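Alright, structures below, take your time with them.
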Structure P
Amino acid sequence: METIFFNLQKPYAIKMQSLIKILGENLFVDKFINYHINRLKREIARMQIKLEKYEEKYEMRSSQFYEQFDNGELGDAKDYMLWAGIYEFQMDSKKQLIQLI
């Protein structure tokens with residue numbers, strides 16, 4: 001078994017201790033991880049809806065767009081900047097999700 005230490009402000013430390021007492025250590029960790037897995041899945045799904053709107057508008061998959069955008073082939077129109085930002089955020093969220101699963 002491993003020991004983990006947190007540096008928390010007192011009110012948060014008290015709340016965390018209470019949750020661990022109620023749930024037990026293992027269940028607390030499982031619930032914490034599952035919460036973040038579900039949050040990431042919701043974020044990824046919301047971003048996918050936004051990406052699909054850009055894909056329809058510009059008739060291009062986000063991965064194709066991002067490669068061209070990242071290579072400087074498309075310019076820096078506002079829509080492109082937003083699209084790239086959403087795509088990057090979704091990719092980061094997917095990486096985090098993979099690490100938690």
Structure Q
Amino acid sequence: MKRRKIIWSPKAETELLQLIIYLNTEWGEPTVESVLDKIDRLLLLASRMPYIFPKHPKLKQRYFIVNRLTRVYYKTGRTKIEVVALYYNRRDNSNYKG
């Protein structure tokens with residue numbers, strides 16, 4: 001299977017950094033490494049089979065669940081997938097737009 005290039009939007013990069021800071025502060029480095037490893041593995045899977053994960057009915061973007069508190073949203077293209085948002089349930093998400 002051909003692998004698509006993975007691109008992170010600036011918004012998703014910022015949200016990932018915020019997640020890393022939060023996890024490191026609250027749970028420590030082993031938890032950060034575990035979550036990042038799982039995100040990497042799932043992104044690799046999405047880059048090989050971009051339609052394997054469900055599409056959000058309202059946002060029209062695909063997503064995968066990292067753990068019960070974290071979801072990653074992405075858009076698919078012919079040669080790439082773009083990570084557009086990282087949704088972490090423990091933060092204030094009242095203004096979340098995806």
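Taking 1.2 as the value of distance in nm of label points 7 Å out along Cα→Cβ at positions 8 and 40 derived from one of the structures shown (P, Q), identify that structure.
On the way: P: 2.1; Q: 1.2.
Here the read-out was taken from Q.
Of the structures labelled P, Q, one was used to calculate Kirkwood radius over Cα pairs in Å, giving 16.4. Name it. Each step should come with its number before you reach the end.
Values: P: 16.4; Q: 13.8.
The structure behind it is P.
Tell me which of P, Q gives 102 when you compute volume of the Cα convex hull per residue in Å³, for residues 16-71 alone.
Working: P: 102; Q: 87.
Computed on structure P.
Quick one: helix-only ellipticity at 222 nm (-39500 (n - 2.57) for each DSSP H run of 4 or more, over all residues; to 500) came out at -27500 when computed from one of P, Q, so which one is it?
Details: P: -27500; Q: -13000.
This value belongs to structure P.
Can you spot which of P, Q the value 4.1 was calculated from, given it is distance in nm of label points 7 Å out along Cα→Cβ at positions 32 and 56?
On the way: P: 4.1; Q: 2.6.
Value 4.1 for distance in nm of label points 7 Å out along Cα→Cβ at positions 32 and 56 corresponds to P out of P, Q.
Where a number appears in this text, it was derived from the coordinates with a stated rule and is not lab data. As the structure is a computational prediction, the values presented were derived from the model and not from experiment. Cβ atoms are built from the backbone, for glycine too; each structure is taken alone.
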